[in-house]
Structures are given as C-alpha cells and as structure tokens.
Structure I
C-alpha cells in the first residue's frame, strides 16, 4: 500500500507534464521536445522565488503561469507557426516541429546552465510528515498531488464546459472543419500550445517542492512525458493522467523493491510492453 500511495503522489506531478504535452500535440500538432526544459525552468524560477523572495511555491504558480503562457505563445507564433503554414501534411509538420523544438531544447538548457551551472538544487518546503493509513508521507508530496488534482480538474472543466474549450477540442478533432465554423485555428492552436506550457510549468513548480533537479535533466522529463503520452493514447488527456499514475507506481516499486538506479530502466521496460501489446495506447483506438 505504501508503494501505491507514494507512486500515486509522484504520478500526480507527472500527469501535469504529460497533459501539457498532450494538449500541445493534440491541438497544435507540435511534438514539443523542449517540454522538459519548460519544466526545469519552472523548477529554477520556483527555487529562486522561494529562496530570494520568500514566495510560497504553490502561490508562485500564479506568477509563473502567466510568464509561461506568454513565452510559449511567443515561441509558437514566432518560431512554429511558419512551420505550420508551410507544412503540406501532418507528417511534414511533425518532422519540422521535432527539429525546431530540438533546437529550442538546447537553447533553454544552455541558458539555464549559464544562469545556474550544472549542480543539483533543492529546497525545503513543507518537509514534515503526514500519516496516511498508518504510514508517514512527505507533506510536500501530498500538497503537490492535491494541487495537481485541482489543476487537472480545472483544465477538464474548461475544456468540456466552456465555449472556448469547445473550440480547442474542435481544432484537436479536425482543424479544417473547425475553420469552416468560424474558429480561428491559428489563434486556438497558439492558445493550446501556450496552455500546454502553463500546465507543464505548473507541474515543474510542484515537482520542485520534493525533487532534486539540475539544468541538464530536462531531456529525462521529456522522455517520460513522451512515454506517458504514448502509453495513454496520443491526444487523450484521460489516458495521459492514468498512464502517469501507472508510471509513478512502477518507478516507486522499482526504487523500493529493487534499486533506485533502475527506475529509468523500469520506465522503458513498461514502454516496450505497451508498444508490443497495445501500440495504440491504453485509450487509443486501433487504426485500420
């Protein structure tokens, strides 16, 4: 039971990272390989605000989110939208976006290395224990999980119960048909890309409250996000959340029962199993 609860607490933060990438790819059709750098940049911003300005990390989300939204909107509008407009088909856009965001990955990583160096960082926030079912868990992990649930729930309500959320889902289903009903596809795609960046940044803020990080580990989180997205079914937010929880439990079980150094190996092993036995993902549909 302890492994399951700990894994779920970790999976909550992973879910935000994966949901952010799912929105960016599912709506804007951009496979963002720099999503891990967005997360790590948020970790550093939270670290700096907490230590220098004494800002509570949870409240810091309300400062980081607008900055992440503006930055990701600018990246999409200035760097990625020209690729979208020149792409003749979806496959061409995927290749171009992978190459472009691969370059952005190194740019953001280089800036963080210049600003913070290559050492590992962490800070003490709510570093007390809270007992659940007779077992003590870090209060920071519990608060981070509850915040992730609140953010994910708010996102779900927005996408399913608001007019603009409906526009986002329409573009995700069929951009051409959405344009025929007076939806500005370029604007909605830019909004979705920026929204995905906000969700990822929020995940970084929550993860930083109990996770040790450095400027070079963004690629690790990018790979985890990609694995979760594929496991859950590409473009399926529900699948991304469930796959993130499964991954969190798998990593915790491996670290607890075998060796902490094998968590990455366990992640890829789980990924290979999905590719072999259900390549469309947990909630993806079989192509014909």
Structure II
C-alpha cells in the first residue's frame, strides 16, 4: 500500500490544499494520517484534505508526491473512489433538501434534520457516513413502489433510515438503541408538524429492526427498512469491495486477527440467518449478488 499526495493547488479557507489518498487501503491511509497528526475530520469519503503547510512534512513521513492528474488516476484505480454523483447526493445541502421534502412545514423540522446530518458527518465514521445514508434512502426508493405500502408507512420507513445509524460508536445493539432513543427526542417536539405518538413508536420499532435485520414475514415495512440498509451487500463486486475497505478503516485500530474473527462471525450470522432480503423486490435485486459477495469475503478473510 502506498500513500500519495498531490501539490497544494485547491483553494479553501484562505490557503491551498493537497489531497492525500491510498492506492488500495483506507485503513492504512487512516493510520498514516493519524500517525502524521492529520485529524479524522480532514477525511472526505475517499481522501484527506491537508493544508499546504503540511505538504513537505507528509512527504517526509512517507507520502509519495505526484501530480494531480496522476493522483486522480491512482485513486480511480484503487477501488476506493467515491464518484461525483455519489458525493453530490451525500452532501449536507442535498440531504437536507431530502429531509425538507418529508415535511409539510420544513421550517419546523429543519433543526432536527441538521442535527441528524451532523451526526452522520462525525469524523470517526468511514462507512456509516452520509454516503451510506443517501445510498440507503435511494435503495428504499428503488423498491418501495413494488412493495405496495401506504404513503404514511413509506414516510415512517424513510424517517427510520434517517435515524438508524444516527448514533454510531461501533457497539452492536447499543448503537441502535441509542439511535432509537433519538426518535422521541427529535420528533417528539414536532407534533405540530403532523408527528403522532403512533408515528414515533413505529419509527422506533423500525430503527430497531436494523439491529438484527430479522423482520417478521408479514412486516413489509420492516422488510423495506432492513433491505435498504443491507442493499450494499448486493452491490456489484467493486461496490462491495469498497464497502469492506470502508468498514475495515472504520475499525482501523482493531488488530487484524481480531477483526478477521469478528467480521467472519458477522458474515456467518448474515448467511445463516435465512434470506438476507425480506421483500420481493429487494430479494430480486440484491439476494444473489449478496450471497456471492459475502461468500467471497469469507474466503478472503480465511486465506
């Protein structure tokens, strides 16, 4: 794995910035950046933005200087690149526009939406970022029409996805529970915007579905939320590989043997728990790819 840096040429905040990228490992990129004193908040989905004053220091620390075009080509070839379209959909403004669209009076709900987006943008995240939120919302939209649920149920499902990883500290079950607690905290004051107590209770329940991804057979809305959250598992091999590298980087401090063991256990649980996707359209779109992707990753972890 090699870390590359281009010359500082990107203006922002009164200085010029360089990009710091890896040719294959977000984990090693994060460890390199931390060792060099680059804060996690400088990470932007697939690269770090570093000010001009750090350029020589980072080259001395081991980053290889290349021209901007060469760096872009190396990032594109690494399998880690986030496309411009993906990046645009994950931007704060784009997500807040989607949030506003959920409300008859967006102004009353805007503060709650800003709170959620800022949580999804926390610097310790690598996979559970605004990129995942936008992708999950897109995945839900892609299967919702065929699921034949009411507009109210679909509204609740979308809100559940907004909340489902709003708290992410890397503690299974506890993260979902704390995310569910946010539902009442942030939506409770919005009774004037049409949020009823039964809405809050249902959204809490849907958030908790993402803890084990095992909705009841007749729980169509729970199936929609679960399928949208897991849709990345059914992506093409390149998308899935990028996802695995993002997950590894999010847990970059976990020693390799422990990570391999823990990750393998998660994959076995998913594969042994019955169908990964519980809605008919979700299964048709993602089940076959997901089984192949998980099996391939298990083989790689065991190698």
Structure III
C-alpha cells in the first residue's frame, strides 16, 4: 500500500500535495539508496536511468542490501519481496510523467543537472515537485531551468542512504513554503532527520564544512607532512571520527570531492577553497577511490 502525504500529521497543512508515486533519476549509489528507503516506507517508486545495465545493477544492489537486513533479522523474505515489488524501472524521462515528486540523483555536474531538470519539467505532470539530491549546486540556479521554480527544492540525502539519518533541505529563492513543507514531510515519513540549510549557498551545511577538511587532509599529504595512514589515524584518534578524511574521500569518490570543491571555489571566490593539486591529479589519473579500485588506498576489485 502506497503512502499519501496529503493528510499526514507531520505535514501540518491539509493543502500539501499528495505524494504516492516517487520518481528517482539515477540508479547509482545515491539513487538506488533513495529508491530502497522510499520503497521500504511503502511508497511506489520508479527508478530511471538511461543505462539498462545501471538499472539492473541498482536493483541488484537493493536486493543485496535487503539480504543483509534479513541476515540481521531486521527484515524477512516477505518484506523484501514486498519492497522490491514496489519498485519499477524506466530508461526514459517520459516514463516519470505520472510521478508526484521526482528526486534527481545524477552525477554532481551542473550542466547535466540543468539538462535533466529542463527535460523533467517538460515531461512530468505540472503538479509534481522536482527535487535535486545535489550536495553543493545552487537550487536557485536549478529551479530557474524550469517553468515551475516554486516547485523545485533540494533534498540532500547522505551516503549510504539506508543507514544515514540526515537529509539536508535546501530552499531556492523561488521555492514555495508549500513545496518545502512537502519535502520535509516526505523526509520525516522516511524516518530521516530533516535539517534546513537556511541559505542556498555552495556546499550547504555538510559539504561547506566537510569538503574543506578533506581538502586540507589532501594538502597535508601533498606537502609531505604525514602519510595517508598517519593522517587518517591522527584524525580518528585525535577527533574521534569514525573514519579518517582520506578514507572518507575514497568512499565518497575523489571525483565527487573535486566537483564539490570546484563549486565552493567558483561560487564563493575564496582561495581557501582551491582544490588541492594532488586531488586534481588523482582524478586525472582515474584514481577515484573505492569505486575505481584505487584512491588514497588500493582496493581489491572482485
């Protein structure tokens, strides 16, 4: 049975748009995580990706995640079957036409996101909300690419989505109160903690703080101050972080870290946000972290 937020008590408004069918653009790590969480809370979900192979991999990832939950006895086979049954796929933007909300979770590239939102605006019903999972790009700019800017907002989920509780809510200059209340209600319906980024500034909250820290860790390596292992051990043991900044960078993806640093540098115009040259070189080498098998650490690819 699908959820309907139009009468949800968390919405605090009887006029909030009904959300029953959720579209997600992108079947990668973030996209399939959002799909899994939405489906686990009873929403019907349509996962869109231009690549059929990516859709198959996304579904397989969700199934594997469910299997891990079954082993932990926090899910049973019937619940897994029901969850997977709520997920459909499409390789066409037009396939999302009946969605009540579409969450874009594509690569952190401003030109790509603007293209996607223009296409979504033309394809999806006029009443639908269009939301970006961007971790740093201006929601105001994304909204301006559509003819419904008041229905555009940001919902920045954290990775891995099924485990991380936070969702950053970002309001563009044009975002209506009704839209923002609706995405807050949706996040809370999925048992997430919704934190508002009051201003639509590059990096929002988390990455405005996190990415410069990671960048400084790369500079510390680049300048020969300490080894990869020493930097990570010092930050873990000295600041009680669960993983070191270079391990975290590998987990996030060095290309994503670089893209966010570029957004901060260009958007804020301050040299303190200049990406470390070593980070640039690693990305140029194709050393993206875990997903490529090599970053600041080497990973065995099976």
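What follows draws every value from the coordinates through simple rules; no lab data is involved. Quick caveat: nothing in here was measured; it's all calculated off a predicted structure. Cβ atoms are built from the backbone, for glycine too; each structure is taken alone.
If helix-only ellipticity at 222 nm (-39500 (n - 2.57) for each DSSP H run of 4 or more, over all residues; to 500) computes to -14000, which of I, II, III did it come from?
Details: I: -25000; II: -18500; III: -14000.
Attributed to the structure labelled III.
If you rank structures I, II, III by distance in nm of label points 7 Å out along Cα→Cβ at positions 23 and 207, which sits at the top with the largest value?
Numbers: I: 1.6; II: 4.4; III: 2.3.
Looking at the calculated values, the largest one is II.
Starting from the value 16: which structure in I, II, III was relative contact order in percent (Cα under 8 Å, 6 or more apart) calculated from?
Details: I: 40; II: 16; III: 13.
Label of the originating structure: II.
-0.36, -0.97, -1.02, -1.07 is what came out when log10 I(q)/I(0) by the Debye sum over Cα atoms at q = 0.10, 0.19, 0.20, 0.21 Å⁻¹, for residues 47-150 alone was calculated for one structure; which of I, II, III is it?
Attributed to the structure labelled III.
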